[in-house]
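Listed below are the structures to be examined.
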Structure P
């Protein structure tokens, strides 16, 4: 079905731009009519064109919350989806909801309609909605999804906070280094060389480093960029490279342990929600493998799934894989023995969330002085290498 870029007008006379799949212009006009939009102009989009605005996690949170409230109020699902569609500003999300309405009107369940949009609604989302439909607890599932998406948004913010601050400080260090080596040191060295004095080893090393930066600046700037491009291509094309890269991320000093805790916190929270919704343990583990975003952790979960399917209990499977520390294993054991595994998993998620916040605070407290010391050491090296020969010359003149 071709994709059309359209210009339309809503009931208030405002212009609306967007993209929508349609069989032909007449079908496009009919689809827009269902969205209470009047088609002004529509043209097919060439293959490879931009696919419309991105649907954010916060928009999904609003979607789940409003759909939950309307379902609890007894509003039919088609009317609820139509009300949600009319309240959205994102044209791409409006198109998705229009397609959901048409699918449900055509006899599909909500989960089947959601399954047709995997880039918007992932496997966990679809599985939970399907479980809610089968058990008659769709509002409760939507409420759980709302809380889970809020929690995932918080985790994403923590991850961004963890990576942004060190990246900014590293950028500052790189810029300071480039300024010194490309401009400041050459200016000073021109003066020192004119004194005709033998330079000490640390000054000669500084001069050699500065000369390398000046004459081979394209290597200094291009080599890291080229390495990053080669690494990105290797990670995308080779499963082995992706596995090794993800394993290296987990072994980074300080940061690796935090990244692992963030991943396991996300897994435990989603696993608990799926299990509480009536989805089996094996199906829950199999579905959550797609959300961890790390090949090493995913391989561990696949081994857990295999061991459980062979008859081992959950606690022993996780213990043998070594994903969780002993404290978490004890939580799982108590939850499994008492029949409240979802509560135990929620406790695991809470444990990791608290630990992640504390770890991020500790790492950030360590990074700032460490970066300050690096800049200070660099400045000290430059000043010692430059001022040392000048001081020696002045001392000889006095004698």
Structure Q
């Protein structure tokens, strides 16, 4: 058995290795694994920003371009104080396979900056965002390297970046960044895409297993953006959200939680623990002990570890976050009755709609919300069906099946384009 480390990138490669060992196409040719397990390019950059006080502060950025065989690189920009080089490399690898498993013509990359944006004023945040573009604009363009928002970045930041890029090259270029506001060339349905894609994938996997969402009890880790949106969507499907958390605490109701009320609380910049009902407030050690049908981690990486995995009572885990389960416990869950719907499929809705945004920017023709949603449903449901059928064929986990589907597409592109 391979050694599990605390290195995010090494752990990401272990996930891929597990699938490679199952699939004769990869297992019998070590060159294939080597070719797709390393980033093409890693860049580290220091960007000076003048703070409101007049002082200059240096911010460190990491950029990983993993694979562009399906071209161009596609990646999110993460602003977080715990960003590391390893994390950025891991996220770039996941992005390569996320794009491939849903079969869109994009590669994988990632950007991360070590910063706590809550400590910056809006003007400082804007100067940081524009400074990034000035340092790298020569390496960004719509058909080479296209950024999007990720943790702690949003449409406003993407609009600043797109505006700075357009000024530098002397031409309005909305397709250089995705996840923008509608007024700046963004796409309809972008804000709901991660959560909506996750719901479509969950529904399709349940359907293929002869099951449905109605009546399922659900717990969600992290009540913000994707977590709250998926709660609203699942509530409309008559599922019961009984537990939800944020960085301040956890709230539980045996019947169900009112998501509109919770959304109002969060929009007021308060914690879910302000939920004004008879709901219980759980201690941290109780996070995963609830006997629910579906658990949805929607926060950061490595949330389900050796410290809490043996407390999980859910029968299905939908990974709306990237890498929420460590490889050690992924291997243990493989031997259990818990079905894990992997991140590279479950949260791929946002990159699908980001791709749609690129297409619309290129055409200068914009789609209705209904059309975007219809296309998202069609493509991501087809991806879920392909992964499920591959799982059945290889008697694998859904994660291994997703990597098998994705790796084959990536390597075929590499083989067809390059002399390998």
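Quick note: the coordinates plus some simple rules give every number you see, no bench work behind them. Remember, it's a predicted structure, so these values are computed and weren't measured experimentally. Cβ atoms are built from the backbone, for glycine too; each structure is taken alone.
Computing FRET efficiency 1/(1 + (r/R0)^6) of positions 108 and 324 (r between Cβ atoms, R0 = 41 Å, to 0.05) across structures P, Q gives 1.00 for structure Q.
To which of P, Q does the computed value 21, 16, 6 (semi-axes √(5λ) of the Cα gyration tensor in Å, for residues 220-259 alone) belong?
Working: P: 21, 16, 6; Q: 16, 13, 5.
Answer by label: P.
Consider the structures P, Q: one of them gives 2.9 for distance in nm of label points 7 Å out along Cα→Cβ at positions 28 and 204 as calculated from the coordinates. Say which.
On the way: P: 7.3; Q: 2.9.
Answer by label: Q.
Among candidates P, Q, the computation of helix-only ellipticity at 222 nm (-39500 (n - 2.57) for each DSSP H run of 4 or more, over all residues; to 500) that gave -13500 used structure Q.
Where is Rg/Rh (Cα atoms, Kirkwood Rh) largest, in which of P, Q? Working shown, then result.
Details: P: 1.13; Q: 0.95.
By Rg/Rh (Cα atoms, Kirkwood Rh), the leading structure of P, Q is P.
Please state which of the structures P, Q yields 0.20 when FRET efficiency 1/(1 + (r/R0)^6) of positions 92 and 372 (r between Cβ atoms, R0 = 35 Å, to 0.05) is computed from it.
Numbers: P: 0.20; Q: 0.85.
Matching structure: P.
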